[in-house]
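A.B. asks: Presented below are the structures under discussion, each in the form of structure tokens.
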Structure I
Amino acid sequence: MKKNPIFIFLMLSFSCFAQSADDICGIYYVVDPFSKESSQCEIYKNSDGTYEGKVVWIGNPKNQDQLGLVFMKGLKYNPKDNEYQGGKIKYPGKSGTYKTYVRLTNDGKTLKMRGYLGISLFGMTVDWKREDHIRK
């Protein structure tokens with residue numbers, strides 16, 4: 001059976017764009033859009049198959065009590081939309097819970113997190129940058 005080189009090339013090309021649900025897992029650096037303080041968050045897979053986020057490093061020593069805080073829960077990967085949906089996020093220091101969805105961009109180096117009340121139109125998107133280790 002002779003293999004068509006164009007077919008093989010196309011299959012390999014499309015496989016490069018495929019995203020695994022666990023691609024979101026990792027450490028991210030973020031600057032709070034309100035306080036302008038920096039932190040690192042870890043996103044990991046929960047035992048129920050959803051994804052959660054917790055604070056693993058904080059730049060401001062006054063906020064060390066937030067280390068370990070699980071602030072995001074319930075994200076589920078939707079391969080059709082290529083994003084993580086259905087999550088809830090708790091903003092430290094503010095009352096209430098916000099809905100959230102997340103999308104990886106820039107070959108997985110950037111996470112775009114959208115938090116909103118009610119409908120997505122009433123919200124804010126914050127870019128998180130992937131890092132390879134937790135800061136000291």
Structure II
Amino acid sequence: MSKTIFVNLPVADLDASKAFYEALGFVNEPRFSDDTGACMVWSDAIFVMILTHDKWRQFTDRPIPDAGSSEVMLAIGADSREAVDAMARTAAAQGGTADINPAQDHGFMYSRAFADRDGHVWEPFWMDPAVAAGEAPAAEAAP
């Protein structure tokens with residue numbers, strides 16, 4: 001998988017947020033969108049996942065900040081599950097905090113979250129290349 005970034009944002013009104021991003025020039029990717037979240041594509045490497053508050057809470061117990069606050073979980077693509085684990089170990093060794101959220105293993109996708117030294121949340125992930133390329137549905141992909 002090429003080096004990509006997925007910016008995940010909790011939103012109060014999914015439909016309104018989807019319309020907002022479309023107005024800015026983002027394109028919805030229906031393969032990764034449903035009634036709990038939408039994948040909004042900016043480029044071949046930059047994606048914004050807008051998630052309902054309930055969906056957001058499946059990934060973290062951390063509170064959703066007020067609208068006037070700044071908070072994101074920056075997801076970045078890795079070449080393998082091992083690369084995800086190595087990034088989390090390195091973050092901890094360099095003064096960050098590893099595993100601030102439970103690891104997520106959905107078979108076709110694996111991720112871990114860490115905070116950098118300033119508390120900014122990063123989530124390296126690996127996704128099955130066949131699912132990422134649209135050659136296989138996520139439900140049928142094997143770990």
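A.B. asks: A value of -5500 was derived for helix-only ellipticity at 222 nm (-39500 (n - 2.57) for each DSSP H run of 4 or more, over all residues; to 500); which structure in I, II was it taken from?
C.D. replies: The value was obtained from structure II.
A.B. asks: If relative contact order in percent (Cα under 8 Å, 6 or more apart) is computed to be 21, which of I, II is the source?
C.D. replies: Among I, II, the structure yielding 21 for relative contact order in percent (Cα under 8 Å, 6 or more apart) is II.
A.B. asks: Still on this structure, please answer the following. Quick check: 55 is what I get for percent of Cα pairs over 12 Å apart, for residues 75-114 alone, calculated from one of I, II. Which structure matches?
C.D. replies: Computing percent of Cα pairs over 12 Å apart, for residues 75-114 alone on every structure in I, II gives 55 only for II.
A.B. asks: Related question: 3.4 is what came out when distance in nm of label points 7 Å out along Cα→Cβ at positions 43 and 107 was calculated for one structure; which of I, II is it?
C.D. replies: Traced to structure II.
A.B. asks: Compare Kirkwood radius over Cα pairs in Å across structures I, II and report the one with the greatest value.
C.D. replies: I
Only the coordinates and a few stated rules stand behind these numbers; no lab work does. What you see is a predicted model, and the numbers here were worked out from it, not measured in a lab. Cβ atoms are built from the backbone, for glycine too; each structure is taken alone.
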